[in-house]
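J.: Take a look at the structures below.
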Structure P
Amino acid sequence: MITVYDKDIFLFNQLFDDVVEDNDIELIKRCFRYTRDYCNKNKENIYNLYKFFKAAFYENLRKMDGYDERMEKWFREVDEYLNG
């Protein structure tokens, strides 16, 4: 997505340092991969890659927080419905 020569690399590094303190590393990895892949596919349409990535990354973290628990609950409810 970026190279070591990108002028905004320090911003990305700071973003990840800030996020690691408050979130589960597996959640961060999933959101990073999803956001990175989206940015790579749409790079030519993104004016400021850092600003776009930051907004999308935080939004993905917000949406995915608690996702595993919600899915487990949904699977239990579906299983109860189908078997009960």
Structure Q
Amino acid sequence: MVRQGERVYGYVNRCPHTGAPLDWMPDQFLDAEGEYIICAVHGALFEIDSGRCVYGPCVNSVLEAIPVFLLQERVILDWPD
């Protein structure tokens, strides 16, 4: 999950290209500037708000989204029943 201000975005921790975990260190998912989610295996960059790959071998692929939202500063999983 990545929080930006009052928004939170959840994605499965798996690169759509390799299937490998994205985090380059435990719980570290963003590039040095904090602008993109980065794949630790090959450096693909994904938009935080959409999960769409904008750089790397899987351009235009998307991360698998997990529906979440903030409620009183808590992250709530919005999974269907």
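J.: Given a value of 2.6 for distance in nm of label points 7 Å out along Cα→Cβ at positions 12 and 28, calculated from one of P, Q, which structure does it belong to?
T.: The read-out was computed on structure Q.
J.: Could you tell me which structure in P, Q was used to calculate helix-only ellipticity at 222 nm (-39500 (n - 2.57) for each DSSP H run of 4 or more, over all residues; to 500) as 0?
T.: Checking each candidate, the match is Q.
J.: Thinking only about Cα Rg over 2.2 N^0.38 Å, which of P, Q has the largest value?
T.: P
We did not get these values from a lab; they are worked out from the coordinates using the rules stated. Keep in mind that what you see is a predicted model, and the values were worked out from it rather than measured. Cβ atoms are built from the backbone, for glycine too; each structure is taken alone.
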